[in-house]
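The next part holds the structures, each set out as structure tokens.
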Structure 1
């Protein structure tokens, strides 16, 4: 008897949203009961519909519902949930070896990823990289590098910032609940200054920068600062895009004062905002760039990339980690980068922006509950306020998100005040699915605004 080695035929991936049960459905609810007995309560899920497969910007759950994904796993699956080049490279690498630890016996994939990062990140200076597992690890190690290179200790961060969940990066993160409350004490020598929030502070970029710099010089001292760490567009803080001129002014001050300028591009990097990196929108060249999320098509990988002399300031053994730059994650990153290049995903991000922003702006005019529409590329947001004011309306925001979830569209909320709906669709999402998801969002906003 001959046993076939051919792959089992696969059902075609769904091509449109489909609701077969309420969301979450009975199978997902049963899984949620199991989870309650096994998973720590501190791990929360935005929408407890348990996913069994995903492709083309669509998520299929355990009940057979098909959801449109406007979250991309928080800006991770930019190339799609199962991009062929990523899947093929992961499969090939897994068949060769899954781990050796680069610090013990190295491999070419790690080197290839670092070479690609040197080419892609802003600036034409000599660059080197070190690889990690998460954005928080990258940010924390960027601080280590900056402190070693400068011999200074102070780290400057901004209002509304989010940098991670480790002890140091919690201290760098602005929002208390749920990220910091009860977890202190935090690492010392972290200082927070005002940033640029055009909707709420009304300041031009250079003016907002002068305010921040004045605070640094008076309360810390420029000669004490190792690094200024900022997100070119703030993520969890509310998708806050600084006013033009803010980033260049902060960068110039850093350069003049021997301070390492660190761009946290964990959420903004890899084509998400219509350029490879958000720093490029104002021709800012950071000294160090932190990346993660979209770098590897869904596998855990992160990096610090920057000026070679800064990376080399840390002695042998001072940087690394057992799983940092895992060979399978590196293979996925090379596949994701190839997909971004071949499919022109910076252009796809701009396409999404051109389709989404006019519709959100029209909705803001019609409903009177949207104070600000902002963002770049496929990193877009609406900030909800009470009519006639700029008072945050977190309750309305929650209701809008819940209404979208009930109709099979995954949207995320964010913001210091909990009043921002953020859109992070896969850059590979078709216009048809984008249009359908937007129609659901528009209906949810219009309906909930009348309540």
Structure 2
């Protein structure tokens, strides 16, 4: 990292911090967090509920490309992308302009009262982009949890059944139903029960911990348990992340997802792909289930859909989507016109910029570096991922025993050196990397250098 004088973020004529023109560099002018961030954090502790925490308490003044700039003038390399939200960048010019134009026209009417074209256009785009050439319908919401919850509602309405099958290590949200679908207790479920009933958890293909079992073998175990413990005739939906997110970026072994999808099709079960973290080019395909040619009945999307604006969707087979009675789906802010305008611009950026190819290119920078690190540091038990959704799992050397302390230490060292990283995993022992897909490869390589130094500091 070259030395740079202390400087505030780039400023627009209005005096506000501007994103797209930010220098794409790592620059530290104070300790992390700096004095201004510490002042803001003190205010936050007095004003914000303690249950709403942050991974890194630096307060952001501007962000764009592959960096976030804090209120102290530090420029950090961003390997979080708002948890895969800003795939097209924190301040993509097309998204910014679309939002400005829409705000000037109107900010809200409520689609269920007075509809507007932007909502329809987003649904048309999703129907076109999502896997499968069957007739589709879409409906819009605000958050990923809302999308998953409504996918379950739709599946139950379409099938007349109640049971929902989910998987070990899954994360699907923080509403009451989606907490039931989520596997990990702390911090997502602890003290918040009782949870929604008729949710059943099955084995997940986790190659690092499966003892060499194939995807088909793990799927067969799950299918047998569904048949014996629930009865397939009572199952409304199977809900699965094609690559698990909060569960630790678990990439199932080949054959696992196709076997589940085939079983669901044969038994009249709605197969739901939760692509909230994996969607919109993150894994090197527009949607992760395309990797093995899986065509879900329903697909849930959020995060990368709208360049940072709150929006989510359920898209699926027309006959399933249209099974719900009028008024059964919707919400006051669902499909807000400003968020829809942002989504249309973000989708254009994904397609016109071929961000799927960019995701693969970023993965080609990260994966070889991480594999070399694994050769040097036995604490790295597994390197995995697809496209620009990549992770390392840390264990006691020579074992499968999770090492969350080493994970926390490496994460903290990266933060102190100006690289924003995130942890994940059921055991708290996974470092995950989610660079914005518009990040330059040189900047990403520098972040990998910082990560290498952080592992070296473990001793």
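Quick note: the coordinates plus some simple rules give every number you see, no bench work behind them. Keep in mind it's a predicted model, so treat the numbers as computed, not measured. Cβ atoms are built from the backbone, for glycine too; each structure is taken alone.
Odds and ends about this structure:
- For mean count of other Cβ atoms within 10 Å over residues 335-342 computed as 20.5, the structure of 1, 2 it came from: 1
- For 143 (volume of the Cα convex hull per residue in Å³, for residues 103-302 alone, calculated) the corresponding structure among 1, 2: 2
- When Rg and Dmax of the Cα atoms in Å, for residues 215-374 alone is computed for each of 1, 2, the one that comes out at 17.7, 56 is 2.
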